[in-house]
Structures are given as C-alpha cells and as structure tokens.
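Any read-out appearing in this document is the output of simple, stated calculations on the displayed coordinates, not a laboratory observation. This structure is a prediction, so every number in the text was calculated from the model and none was measured.
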Structure I
Amino acid sequence: MHMMVSRPEQWVKPMAAAGANQYTFHLEATTNPGNLIKEIRESGMKVGLAIKPGTTVEELAPWAGQIDMALVMTVEPGFGGQKFMEDMMPKVSWLRSQFPSLDIEVDGGVGPDSIHRCAETLVWIHLEFSNSYGLSRTSS
C-alpha cells in the first residue's frame, strides 16, 4: 500500500485491519519516521519508505536498515501523465551501492523510453496503465 497522505500515522491500523501486507509512506509526510516504522512493524506489515524528487537520498539513508523497501518517486506525486525524471536515477544507483540487499522501487512516468534505465539499476518498477501504453486515465 503506497500511502500518499499528509498524516500517514492515522492510516496504519485501518490498513493493517484491511489486510495490507506492506505500508509505504512518504518521508516528507511525518515528523517521526522512527515511530511510524515501529508502528507499521507492530501492526504486522512490511515497511516501505518513499521520497519525493526534491528530497535527497541521504535523508532516507538513516532509515534504510529498518525498512523493507525504498521507493524513489520519478515524478512529483499526485499528478498523472508526467514525464519520467531521469535525474532521479542517481538516487537509485546510490541506494543500490550502499544497501545492496534493500528492495528499491521507482514510481512514476516509466514507459518504453525509460524502462531500460530502470533495468540498468536493477530496480522494481511501478507501472501505471496510462504511462505503460501512452494513454490518459480517461482513455478506454
């Protein structure tokens, strides 16, 4: 579950009760990531930590040993149809070099022209139907 919400703490228990097995929150959305990580684990879920394009990867690094997955946003969250931000890939490469066993994912703008760059860094990719096929959300 990738939670793009302003107060991720309030959704941990409801998501666990609904059967979520992983809870990914944005580092920028909380003032106490350590407590939130602990709460997610205590709720029986894996922990994912996402960063927006404007957040440095070094801000995520202190938490890397406590999470199951790091998610690097390759678009600004919340707006569909954006172009893949190639300049986010050094963050992925740095994470891979520093934390080789960490599950690392990217989310946003991945399509036929950018998927090769993701594969080069051995990263999992979130594909959205609209970007994968060059369609808008309203296309049928």
Structure II
Amino acid sequence: MPSSILPATHGGWLPYWLLVLSFLGALNTCINYASGNEPSSSAAQLYPNAVFTALQGRTFGTWTSISAAVRLQAAYDIKNKGVYELALFTLLAAVAHFCLEWLWFGTMTTKTFMQTGGVVDVLSLAWMALGWSGGWYFS
C-alpha cells in the first residue's frame, strides 16, 4: 500500500490504529445496515441476553459510522487537539456503553465483552488518554 494514502505517524502507531478502528467501524456499519429488517447476527452474538429490533441495529450502525468518521479524521489529523479529543470522546462513549451493558444492564456477558469491542475500546481509550495527557501528538 503506498505510503501516500496512509496517515503520517508523527513518531507513533496510533494514527494507524485509528485507521484500523475506522475500517472496522465502517465494516460493522455495513453489516448493521445490510441485515435489513432482521437484527444482524453479530448484534445477537454481542448482546445474547438482549431483545432488540432491526431499528436498534441500524441506529447502532449509524452511531458506529459517526465514530468511524471521527476516528478516521483523527488518524489523518492526529496533531489537531480538537479532533483528537473528539476521537477520544467516541472511545469513552463506547467504553461507557459496553461497560453499562455488561455490568449494569446484564445484556452482555463477560465472554462477549472480552471477545468484542469492549476490550478493544478500553485499550484504545487508554492509549489515546496516555497520548493526550503526555502531549505526544500536540503541544
């Protein structure tokens, strides 16, 4: 893949990781929308104890597409503190969502939390928070 289409790293791997998260978010959005009037099987696996509708799946897909777009912008403009903070917030919101579903509402099992976005988002949030507090990408 030509380096001209990849984000500048500015001395770290975080921009590439945000690019991966954006791609996965776009893929998840497509799955949610392609499921038509039935909830996607990935959503059923993610929330085995929940009852939900196809509308909720598409709403989740919409949220995921917005998060993916913000993270994509952050990957390519990592030195922009405002964009960085927006991407950080998308991860904070995702972690809060997954933790609430797992620990408070009980719609997600520990196994699904560990196998899905819960762990990925927690680690990504920690990485971005360290970068933010350390000023790795901006001063």
Value -7000, calculated as helix-only ellipticity at 222 nm (-39500 (n - 2.57) for each DSSP H run of 4 or more, over all residues; to 500) from one of I, II, is from structure I
Taking relative contact order in percent (Cα under 8 Å, 6 or more apart) from the coordinates of each of I, II, which one would give 26?
II
